[in-house]
Structure I
Amino acid sequence: MDCPRLRLVFAGTPDFAAAHLQCLLDWQAHDIVGVFTQPDRPAGRGKKATASPVKQLALANDLAVFQPVNFKAEEDRLLLADLQPDLMIVVAYGLILPQAVLDIPRLGCVNVHASLLPRWRGAAPIQRAIEAGDQETGVTIMQMDAGLDTGAMLEIARCPIDATTTSASLHATLADLGGPALKKAITDLATGAAQPRQQDDALSNYAAKISKAEAELDFSKSAAVLDRQIRAFNPFPCAYTQLGENRIRVWQAAPVASTGGEPGEILQADKHGIVVACGEGALNLLTLQWPGARAMSAAELLNGKAEWFAPGTRLVRS
């Protein structure tokens with residue numbers, strides 16, 4: 001069956017969304033008649049107003065860009081309606097869309113969600129999946145309704161989470177997975193072949209937004225739990241520990257078998273890493289960042305600061 005050409009509106013803000021917009025641009029199967037993104041925000045040391053990655057990509061491709069604060073104002077909803085969209089694609093937009101907006105496109109609105117719904121609903125599904133020890137995640141393309149990531153599922157693409165997966169690496173993997181799944185969902189909606197499946201609410205968990213306070217390591221926990229925390233919070237907000245008055249960021253670590261030592265006690269420090277006792281097992285800190293310095297291997301750090309990490313030294317919570 002030939003797929004009719006649709007008038008698409010795209011709504012998104014960060015790099016993850018821009019990757020999906022680029023996929024649609026490369027596809028060239030439909031007309032992107034408008035792009036909605038968050039208003040420019042202050043960024044960098046100078047706090048200069050900066051366009052989102054989606055806005056930058058849209059302008060580079062001569063697409064019409066709109067940046068409403070929200071869709072509560074009738075004029076913003078009329079702006080969308082004037083575009084006469086067949087379908088609205090929403091990817092990490094950052095705004096909750098009211099039902100009045102969801103009803104505007106002829107075929108409704110679809111969302112690209114970085115989780116195997118209904119497993120993780122909410123703002124931080126990538127980080128929470130790693131933190132929880134999930135062995136699999138993926139991307140779900142769903143029809144949007146007024147709930148929080150509760151709409152019927154159209155397409156699912158899966159990928160594993162292994163012992164080295166970080167939020168950074170998983171973000172990139174899911175950005176690549178989402179594009180083909182999105183194209184399939186759009187084609188099925190356009191041709192009438194879509195078969196939406198309802199979610200089981202009993203299987204859902206809330207992926208709360210990540211806070212910087214969560215990033216501090218508590219060595220009374222098991223090494224396995226702390227390893228997942230470090231990987232989940234890489235690159236943001238980056239896990240850390242306290243050594244005296246110095247906050248040390250921990251970018252990479254690995255659980256190791258060990259007995260003895262109090263939680264937070266350094267057991268060993270050499271070119272192979274800095275081994276710290278945990279509530280269960282020990283954690284070998286491999287890549288760290290001293291305040292005011294770049295991230296570096298434990299071996300590099302110990303070259304200049306070995307005395308700080310002598311065995312018996314305690315890493316404590318602030």
Structure II
Amino acid sequence: MKTAFLTTAAAAMMALGTYAQAQDLKMSHVRPQDTTIDMELRAFSDAVAEATGGDVSVNIFPASALGDYTTVQERISVGAIDMATQPAATAADRRMQISSFPYLAGNWEQARAVYGPGGVVREVMDGLYAEQDITMLAAYPVYFGGISLNVDNPNAGSVEPNGIKVRVPGIKSFQLTGEALGYIPAPIPFSEAFTAVQTGVVDGVIGSGAEGYYASFRDVTRTYIPANTHFEVWYMIISNESLAELSEEDQAALKEQAAAFEETRWGVAEADQTRNEQRLVNELDATVVELSDAQLAAMAQKVRTDVWPAVLEDVGADWGQAILDKVASASK
């Protein structure tokens with residue numbers, strides 16, 4: 001009896017030890033310390049600590065300190081990193097390109113219908129993450145994308161070839177979009193992008209927006225073109241292994257705070273985009289090009305005509321078209 005009691009007690013202590021270890025969670029993100037996402041995630045961490053009575057600590061690691069976002073997603077999939085709030089990495093599944101499909105949403109209302117709770121793309125991404133043993137906790141709307149240049153572009157509203165070389169993410173949709181808009185795309189990892197612009201390997205960047213360029217490319221942005229290339233949304237994700245090691249009560253609290261985190265962000269994201277565009281002008285003396293509705297429409301049409309069919313083939317034409325049809329219905 002005594003041996004059985006000791007065995008049971010030891011098992012209980014081991015279980016408690018497992019929970020204690022899992023409650024110290026590492027969260028990665030791609031922006032520098034003290035940027036908007038960094039401060040919002042620290043507020044989220046405080047909210048989780050309070051909601052769980054101090055049982056769960058979410059420790060924030062900014063500036064890709066745990067690795068490039070592609071590597072981080074892979075490591076979350078196998079349980080080597082707990083959490084991240086970052087762009088979807090398409091290396092593991094090309095279908096994740098649907099999240100950054102160019103010119104998919106035309107305004108913030110459409111974006112919320114597509115990427116917000118219950119949205120078509122939101123639900124698709126949730127399923128794709130699940131296939132990688134990852135749970136999506138929240139979507140994080142960031143901005144409509146644009147083009148940052150360290151040079152002038154006197155024909156910024158044109159889609160004709162301009163000879164300007166730009167860094168793009170290693171995602172086919174961005175590469176083809178850059179080319180369709182007249183640029184020479186060069187796929188370069190995010191961690192190497194600033195140096196590439198600074199040293200003149202490329203003349204600018206496509207793949208981010210005013211917030212991203214201010215946070216990570218402020219010293220090499222002379223011209224900003226708000227071309228609305230895509231709607232940038234990041235995802236708060238957690239390893240299924242890390243989530244399962246939390247108690248049911250702590251899992252529920254974590255998910256509740258993630259939902260509140262997302263709702264708060266949808267309420268401020270559009271104003272945040274405008275504020276960051278003004279920061280480029282007021283603090284960096286950059287030129288923000290004003291594009292007419294006609295120029296934006298021409299860019300969108302060119303990309304939809306040239307890029308959409310190629311990206312659909314890359315993600316699976318029937319699969320992707322079914323999603324686009326649902327998006328079109330939701331955006332009406």
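Hey, Cα extents along the principal axes in Å derived from one of I, II reads 68, 44, 32; which structure? Write out the running numbers ahead of the final one.
Values: I: 68, 44, 32; II: 85, 44, 33.
The value was obtained from structure I.
When helix-only ellipticity at 222 nm (-39500 (n - 2.57) for each DSSP H run of 4 or more, over all residues; to 500) is calculated, the result is -8000; to which of the structures I, II does this value belong?
Details: I: -8000; II: -16000.
Matching structure: I.
If relative contact order in percent (Cα under 8 Å, 6 or more apart) is computed to be 13, which of I, II is the source? Display every interim value, and only then the final one.
On the way: I: 13; II: 23.
Source structure for this number: I.
For volume of the Cα convex hull per residue in Å³, for residues 90-161 alone, which of the structures I, II scores highest? Show your work: numbers first, answer last.
Numbers: I: 73; II: 137.
When volume of the Cα convex hull per residue in Å³, for residues 90-161 alone is computed for each of I, II, structure II gives the biggest number.
Quick one: distance in nm of label points 7 Å out along Cα→Cβ at positions 242 and 306 came out at 4.0 when computed from one of I, II, so which one is it?
Numbers: I: 2.9; II: 4.0.
That value comes from structure II.
If mean count of other Cβ atoms within 10 Å over residues 74-81 is calculated from each of I, II, which structure is the one that comes out at 14.2? Could you put the intermediate results ahead of the total?
Details: I: 14.2; II: 18.9.
Only one of I, II returns 14.2 for mean count of other Cβ atoms within 10 Å over residues 74-81, namely I.
Just checking, which of I, II has the largest value of mean count of other Cβ atoms within 10 Å over residues 98-105?
Values: I: 16.4; II: 24.6.
Largest value of mean count of other Cβ atoms within 10 Å over residues 98-105: II.
Read-outs throughout are calculated quantities, based only on the coordinates presented, and are distinct from any laboratory measurement. The model shown is predicted, which means the values in this text are computed figures rather than measured ones. Cβ atoms are built from the backbone, for glycine too; each structure is taken alone.
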